[in-house]
Structure P
Amino acid sequence: MGKVAVGSVVLNRLKSEEFPRTIKDVIFQPNQFTAISDGQIHLIPENESYLAAELALKGHDPTEGCLYYYNPKISTSKWIFNRKIIKVIGNHRFAI
């Protein structure tokens with residue numbers, strides 16, 4: 001469910017005027033996703049990741065339209081704590 005939610009955040013950003021217009025540009029927008037900055041983007045995806053991407057692309061959005069997500073235990077960006085939380089999935093908060 002968490003991976004689908006993260007994929008949904010990316011796709012929700014595509015619909016927003018606040019973010020870039022392509023998936024690639026959303027993902028690689030500076031300082032947006034730790035998977036980019038810490039190199040996780042280069043890991044070989046597991047089958048579960050492909051299935052999650054398919055669900056998100058088909059419109060399944062467990063975040064209900066969220067544009068942000070974070071783990072409050074490890075987040076260092078204080079501004080994120082001011083966003084309205086819509087969903088909690090695992091250790092992550094999904095917000096608008």
Structure Q
Amino acid sequence: MNARVTVALLLAAAIAVSAVAVIYSEHRSRALFAELQELNRERDALDAEWGRLRLEQGAWATHGRVERLAREELNMIMPGQEDVVVLRRTETAGD
């Protein structure tokens with residue numbers, strides 16, 4: 001076989017391998033971009049759900065609701081003035 005033919009075949013093989021590598025690289029890039037887009041959509045949905053959950057938590061934890069549940073479900077009452085004992089810390093020599 002002629003040296004020129006060998007070089008031409010090697011160059012043709014190199015071009016074919018390079019073309020396949022470019023095609024694979026482009027395909028992989030598109031697949032990764034599609035995955036990125038899907039993950040971004042999922043992140044946005046989770047962010048929206050997180051915001052809704054924070055609002056719901058705020059609604060469930062309002063002072064009025066907690067007080068109402070304490071009265072109605074736990075039968076708690078506001079203590080009268082005679083039931084409240086205030087303890088004051090006294091200063092000692094070690095303080």
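Listed values, structure above:
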{"read-out": "Origin of the derived value 1.00 (FRET efficiency 1/(1 + (r/R0)^6) of positions 35 and 75 (r between Cβ atoms, R0 = 35 Å, to 0.05); candidates P, Q)", "value": "P"}
{"read-out": "Read-out helix-only ellipticity at 222 nm (-39500 (n - 2.57) for each DSSP H run of 4 or more, over all residues; to 500), computed value -26000, structure in P, Q", "value": "Q"}
{"read-out": "With distance in nm of label points 7 Å out along Cα→Cβ at positions 19 and 43 derived as 3.8, matching label from P, Q", "value": "Q"}
{"read-out": "Parent structure of the calculated result 13.2, given that mean count of other Cβ atoms within 10 Å over residues 27-34 is the read-out and P, Q the choices", "value": "P"}
{"read-out": "Mean count of other Cβ atoms within 10 Å over residues 51-58 derived as 9.8 - corresponding label from P, Q", "value": "Q"}
{"read-out": "Structures P, Q, by Kirkwood radius over Cα pairs in Å: label with the highest value", "value": "Q"}
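Rule-based calculations on the coordinates, nothing more; no lab input. The model shown is predicted, which means the values in this text are computed figures rather than measured ones. Cβ atoms are built from the backbone, for glycine too; each structure is taken alone.
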